[in-house]
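Asks: Just below sit the structures, each encoded as C-alpha cells.
Laboratory data are not the source of any read-out in this text; all were calculated from the coordinates shown. Keep in mind that what you see is a predicted model, and the values were worked out from it rather than measured. Cβ atoms are built from the backbone, for glycine too; each structure is taken alone.
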Structure I
Amino acid sequence: MIENEPRLFKFPKFTDLIIHEDDNLIVINKPPFVASLDERGGGEVNILRLAKKYHADAQVCHRLDKDTSGVLLIAKNPETYRMVSIEFEKRRVHKLYHAIIGGTHTFEDLKVDLPILNQGNKNVTIDRANGKPAETIFNTLEYFKHYTLVACQPVTGRMHQIRIHLATQHAAIVGDAMYRGKPVYLSQIKKRGFTLAKNEEELPIMKRFALHSRAVNFKIDGKEYAFEAEYPKDFATLLKQLQKFDS
C-alpha cells in the first residue's frame, strides 16, 4: 500500500488514459498514486510497464512524481524517444503545471531562480553553492480566502522543483507534507452545516498533494505538438469546494 494512497484507489485501463496517439507518440493523462517508472523494490504497477504491455517499444520520455497527475509523454520508438529527450535537454519543452497552495498569494511572472541539490533517496534542498541551476515562473490564476490556484512553469526539470520552489515563497502545495503543506478538510472551509457521524474520522478533501501537469508543448521535425490534460476527480473536487466555500 502506498502511503497516502486511498484504499479504494483502482487503476483505470491504460487505454482510458490516452489523450493522443499517433505512429510515434502516446500521450496520457497520468493518474495519481502511480509511479512513472520502475522504482527500487519493483513489484508495483507503474506507467512504463503498462505502456510496454500496450506497445512493446514504449519508453516514458520524462517523469512525474507518483502523486502528481497529468500530461505524460511516451515514445513508441527509439528515434522519437531520442528526439524528445533532446528537446527536454535543450529546455525547449514548455511545461505548465497547476497547483493549489496554502495562503493567498499574488504571483505575477514571479521567477524563482534557486539551485537545487539532489541529496539522494528523494531528498532535495536549496543549495546555492553545490546545487544545480533551477528556475520556475509562477502566476496566480485564482484567489480564495485561504488558498490560491497557481500556474507553474518549470524552465529546468529538477526533482521536486515546483514543490520546493513554492515552499521557499512560504506557499507550500496543500497536502505536501514533505514541504510543510497541510491538507484541506471540508470542516475548515464549510463552517455551517458540517457534521460528522459519531466516531467518524474526517478525511482530507484530497488525499495527496495538489499538483497537476496541465499542459506540454514542443516541436520535433518542424511539427508542433501541444497537449492538455483535464484535472482528475480529486483535484477538480478540491477546486470546486474552494470556489463554493472559500471564495
Structure II
Amino acid sequence: MKFPKFADLILFENDDIIVVNKPPFISSLDEREGGEVNMLRLARQYADDAQICHRLDKETSGALIIAKNPEAYRAVSMQFERRKVKKVYHAVIDGTHVFEELLIDLPILNVGKGTVTISRQEGKRAETWFQSLKYYKHYTLVECRPVTGRMHQIRIHLATQRASIAGDDMYKGQPVFLSKLKRKYQLGKDQEELPIMKRFALHAYEVTFKLVNEEVVTIRAPYPKDFETLLKLLDKFDA
C-alpha cells in the first residue's frame, strides 16, 4: 500500500496543532511492536514532538488532531476529557432509517482484544446523537455525533438499532456490491465481485475545538475517494 505524504494530508496547521485527514487503513498509534506505518510515526517525521490527541479506528478516515508540543497536547486532551470537543462523523448504514436527533444512551463495556459489548451493569456511559442526512432505497447516510469517546461507540450504537454501518462485519454490517444496486449487472465469467468499499463506511467529517490561544476552530475533512465513490453510486443506482 502506497502511503500519502504527510504534508498532503494537512487540513489545518499553526505553531501548536495540526489537523489531518487520516486515510483509511492506517492506525492512529502503534497497534503493536513492528514496522507498521501509523499516523504517529508519520507525524513525528514531520514534527519531532508530535502527539496524537485522540484515536480513530484503523479503517475510519477523517479529521485527526495532532499536537506539536506538550502544552498543546495537554490543552486538547483536557477538552476531550471534559467532552468539549465536538465531533461529527458520517456513516452509510444498512437499510432506510429515519433518525431525527435520536439519542442512543447505552453503556459500553470493553471486553478486550479489540471488542466491546453493550452492558447496562458494567459498561461505561456512552452517548451518541444520530441524524439521517440522505435516504436511499437500501441505505441511509447518517450524521453521528458522539458525546463520549468509547471504543467502537458509533459502530455498536448503530448496530443496536439494526442499522449497522455498511461493510462493518464485526457488527453485522453487509458489504455493498454494485450487483445489488444495479439492475442487470453482469460480472465477467471467472470474475469475483469485490465490494465498492473495502472497509466499513465511517468518516470523521468534522471536529470543533479550542486552540491554545482559546480561539475556536471547526475543521472539515473531505470524504476520501472510496466513500465518495460509494455515495456517487448510491445516488446513481439506489436513489
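Asks: Looking at mean count of other Cβ atoms within 10 Å over residues 65-72, point out which structure of I, II has the largest value.
Replies: I
Asks: Another question, if that's okay. Which structure, out of I, II, was mean count of other Cβ atoms within 10 Å over residues 17-24 derived from, given a value of 14.1?
Replies: Label of the source structure: I.
Asks: A follow-up question, please. Identify which of structures I, II gives the largest calculated value of distance in nm of label points 7 Å out along Cα→Cβ at positions 153 and 209.
Replies: Max of distance in nm of label points 7 Å out along Cα→Cβ at positions 153 and 209: I.
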